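Engineer: Below, each structure is written out as structure tokens.
Quick note: the coordinates plus some simple rules give every number you see, no bench work behind them. Quantities reported herein were computed from a predicted structural model and do not represent experimental measurements. Cβ atoms are built from the backbone, for glycine too; each structure is taken alone.
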Structure P
Amino acid sequence: MTQLGQHARAAAECLAQTDPELKNDALLKIADAINQKRDLIKTENQKDMRDGESNGLDAAFLDRLLLSDTRIDAMIEGLRQIVSLPDPIGEISEMEYRPSGIQVGKMRVPLGVIGIIYESRPNVTIDAAALCLKSGNASILRGGKEAINSNQAIYQCIEQGLQQAGLPQTCVQVISTIDRSAVGMMLNMRDSIDVIIPRGGKSLIERVSAEASIPVIKHLDGLCHVYIDDGADLSKAFNIAINAKTRRYGVCNAMETLLVAESAAADLLPDLISALIDKEVELRGCARTRQFNPAAIAAASDEDWETEYLAPVLSIKVVDNLEQAITHINHHGSHHTDAIVTEDYTRARHFLRRVDSSSVLVNASTAFADGFEYGLGAEIGVSTDKLHARGPVGLKGLTSQKYIVFGDGHIRH
């Protein structure tokens, strides 16, 4: 681990002064390598899938672990989209003259070495490596033991691309051991790692937050809400609710609680409940919700309003009005992503201002809360912190800024 850190620090110094064209060339060569080695990646991924099934991993976990051709294509497309984005490093902004005559502004710079600790999703390996590389950061990646074969296969593609582009292979390093002590060591490598980013379950995030002596960019839960306002178009509301919950269950931007204004409940909920039942979603609801189908809807407990299911389970609550919905979201939510469905612009603006989440949407599914959909190319995670980055963390979220000053022989009096 010490050697990994030393190599990463040296690679970070190299990357900080690498031309954008060279970084882009490496990313394109990594994309080509993934395409060439997709059969190897799928073969290694199937080993992880079989091991996961044997070890009793649940369906949501296995869904996050799976690498299909479609997901491999998405990895490649993500790389190419990152290539198409402007390189943030060296960008100068906010230049202005001061009364003294000096000109003051800011320059965007890499963070240095980023350590990423993650579970289950092997596509994180490529997303993290690519975003760190483009933003001029060296990276040390530690995936979960359940994806060890998939991660090592993807790492072969990364090494091949870096080598072909003429960049040090130590710009990206994937830890090959599944020993949990490697995580503990990473969290305290202050001389080598500048920022830690954990992606995974609540226990991992809490451990990293408690033990790290290095700054952490994190999110704990993706407890997302959709609120159907009494000013909603019910056709839009129906489609958004179905998509937000059922598009994928095991992702952090999936809706976990549906809130419905009382005035809209009778017109919306009977058909929506039937559609969700047809999709085999388990429903838990408040007393007013259960009136629409008491046999199929279990009574929601206080714990349900604060549970990220990551599964085909949904809590539904009928609320009196917009204010009650906002209060519920801010009290029970995780500050990740929340949406309102309404045709009333004033109420939409009020919701946008009042809901304290990293992404707030109007008339759109929470499934859009994603770095790729936001035009970031890919994301290294979704931060619910307020410092240093918030929301999907893309290229700029992996940089910092320093002040720069231009003068012409100026001295201070």
Structure Q
Amino acid sequence: MTERIYYTDPYATEFDATVVNIEPVPDNGARHGVVLDRTAFYPTSGGQPHDLGTLGAARVVEVTDRDDGNIVHVVEGAVEAGSVHGRIDWARRFEHMQQHTGQHVLSAAFDRLLQVRTVSFHLGSASSTIDLAREVTADEIARAEREANRVVWEDRPVTIRFADAEEAANLPLRKESRRDGVLRLIEVEDFDVSACGGTHVARTGAIGIIAVAASERFKGGTRLEFLCGGRTLSGFHALADSVAASVRLLSVLPAELPAGIDRLQTDARELRRQIKDLQARLAGHEAADLAGRAESAGSTRVVVAALDGWDANGLKAIAAAIAAQPGHVALLLSAPAPSAIVIARARDVSLDSAAILKQMTATFGGKGGGRPELAQGGGLVGASDEMLRAARALMQLSALGPGS
């Protein structure tokens, strides 16, 4: 069983150990799993990612905790039997310590102020999340955030202790542990006691600041995204850059951004309305022009065309306007590919638009559906001339009827 140095000394960045075993990593001949008699490397566990660093000259790229109590260091490079010197990537370790201790404080704030339990925790590469057992309001989040930062700024001690099951039963644990035997406890002075195997800072002041960045409903409760320490500073800089860029683009002051965005949205809605109105008028003119150049198939007038610059809604409006005229049918494609397609017929024509669409998509791909009088689809791929030839042949044959 591997001795875990980080259990008692999370600030240990270097250590010496003896190699117990070296084993191949399945499906990756360039990597090996190394088991040591002792290690300062934290394995992925409890929502906290593993450490990175080196064993001798080899790079540690993954650390896992096995059921037999041994920790496996997956390395790239050679590690020889005997003694080896390990070095932790301290910047990564300390950042994880800030986030994990910040989670304890934030979860305790929700628990103490609002009696809201934390269901789970995940420490991500850019931000971390906690899932709360019920939905919380923006005001409740702000209250818990303020309380958590009060504890951070008071720079309270964060201590590690060990307790057996009997002793732990008499302690005010925030969450009952499912582990048997001796428990490792993380205690934030006069604020929180939790069973945890992760790495933590020695005083709450090292967390720096806790900022809740976002919240959403999740499985009947609330998922909170939060940042601590250096991540909070990085998040602030990213937000400041976004605000500065928006201010330049809109030519407003930062406080005027919401009103500026609202004006843009109002203007955009009005422009969309005007464009829709103009497209409807233009569609009428386009339909009249196409109908005037329709080809004859018996008593039916057939329009087949590829139109540049029109979307599916525009094609539908043009095709419907053509089909509103007795004896007319229309098959319209957008250009360039991948093409939208709309097929429409007048009430006095027996052509099956949906059947023609099915044949077109069988040849040129895409999908769609509809009724005999109107069908539409998209995603057709092919040269415009080739698709028009196939469409014209299908429309002519269908308009003339069987046996023509």
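Engineer: Identify which of structures P, Q gives the largest calculated value of mean projected area of the Cα convex hull in nm².
Structural biologist: By mean projected area of the Cα convex hull in nm², the leading structure of P, Q is Q.
Engineer: Which structure, out of P, Q, was distance in nm of label points 7 Å out along Cα→Cβ at positions 138 and 218 calculated from, if the result is 2.0?
Structural biologist: The value was obtained from structure Q.
Engineer: Separate question: So distance in nm of label points 7 Å out along Cα→Cβ at positions 250 and 266, computed for just one structure, reads 4.2; which one of P, Q is that?
Structural biologist: The correct label is P.
Engineer: Which one of P, Q has distance in nm of label points 7 Å out along Cα→Cβ at positions 106 and 322, as calculated from the coordinates, equal to 3.2?
Structural biologist: Label of the originating structure: P.
Engineer: Comparing structures P, Q by distance in nm of label points 7 Å out along Cα→Cβ at positions 82 and 210, which one has the largest value?
Structural biologist: Q
Engineer: Taking P(r) over Cα pairs in 10 Å bins from 0, in percent, for residues 26-121 alone from the coordinates of each of P, Q, which one would give 12, 26, 26, 16, 10, 6, 2, 0?
Structural biologist: P
Engineer: One of P, Q was used to calculate distance in nm of label points 7 Å out along Cα→Cβ at positions 66 and 354, giving 4.0; which?
Structural biologist: P
Engineer: When distance in nm of label points 7 Å out along Cα→Cβ at positions 282 and 394 is calculated, the result is 2.7; to which of the structures P, Q does this value belong?
Structural biologist: Going through each structure in turn, the value belongs to Q.
Engineer: For the read-out relative contact order in percent (Cα under 8 Å, 6 or more apart), a value of 10 was computed from one structure; give its label from P, Q.
Structural biologist: Working through the options, I get structure Q.
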